[in-house]
Structure P
Amino acid sequence: MHTKASLELLMSEIDELFEQKSYAKVVEAVYLVESQYIQSIDDNRLSALEVIKGFSQLCLEKLDDAMVSFELGLNLNPESSQACVGLGEIFYLRSKDANAKLMYGWAVKLDENNAGARRGLEKVNAALAAACVSA
């Protein structure tokens, strides 16, 4: 039987792996946590796991997988500013700037202090402005 302490330890290890940029290990660890603890994790925490998995997949250039993770994270927690940032980045990388702007804007609306959301919004606004100038 798994204990809350072992879940907390795994969650801490996932954060450490992400900080170490061990993205493939993060994805593996999140799948492990989800497979063993899914019944005991609330939606907000599960959303956070999906978001960290999504950013890891993004760093591994697995955009389709990352998109699924961010969408799931947002479905689990519609107030997840970070899930919106992740989706914004995927749209930006796929040159879907209008969609990226929408997601980054939503992220800022959900959390005005989200620096990544603000940087993303500035980045996509600059891309949109450059597209208008060159048109």
Structure Q
Amino acid sequence: MSAPRSRASLIVLLTAVVAGCAIVVFAVRALLRDPSDDAAWVAVLLGVLFVAWGIAFDRIPDDDEDQDDHDRRRVTGVLSTVMAATGAYVVIRAIGRPVDTALVGALTWPAWRLVNRFLDGVIRRREARGEPDGAAD
């Protein structure tokens, strides 16, 4: 039998589901007014991502024992990144900026994460070989 979920986890799940459903409702209302509204279509995706993220977050167990736990945390991280990108796109388009500006804004965070992961890998490989990292002590 599995351990009961924590109250905080349940609150996060319910908040994400309610927020996601609200975003979808507002997006669908905007789509009914103007079906060509790109920000509204992306907002529908954002609402669905909120719900998916809440469910993924709720399924992360309290202990780190299993490889499956690591995969669940990775899924939650990917969902968080995609939510940040789609949220940035929706907000930038909502304030009246053009599509290209919204795309740059939306892709900034995922690009930053990729660069950061790449540099972390380079640093780990250098440390494994015993090379100095270039920082002066």
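Just so it is clear, none of the values below were taken in a lab; they were calculated from the coordinates. Note that the structure is a prediction, hence the values are computed from the model and not measured. Cβ atoms are built from the backbone, for glycine too; each structure is taken alone.
Things to note:
- Parent structure of the calculated result 16, given that relative contact order in percent (Cα under 8 Å, 6 or more apart) is the read-out and P, Q the choices: P
- If percent of Cα pairs over 19 Å apart is computed and equals 52, the structure in P, Q: P
- When mean count of other Cβ atoms within 10 Å over residues 102-109 is worked out for each of P, Q, structure P gives the greatest result.
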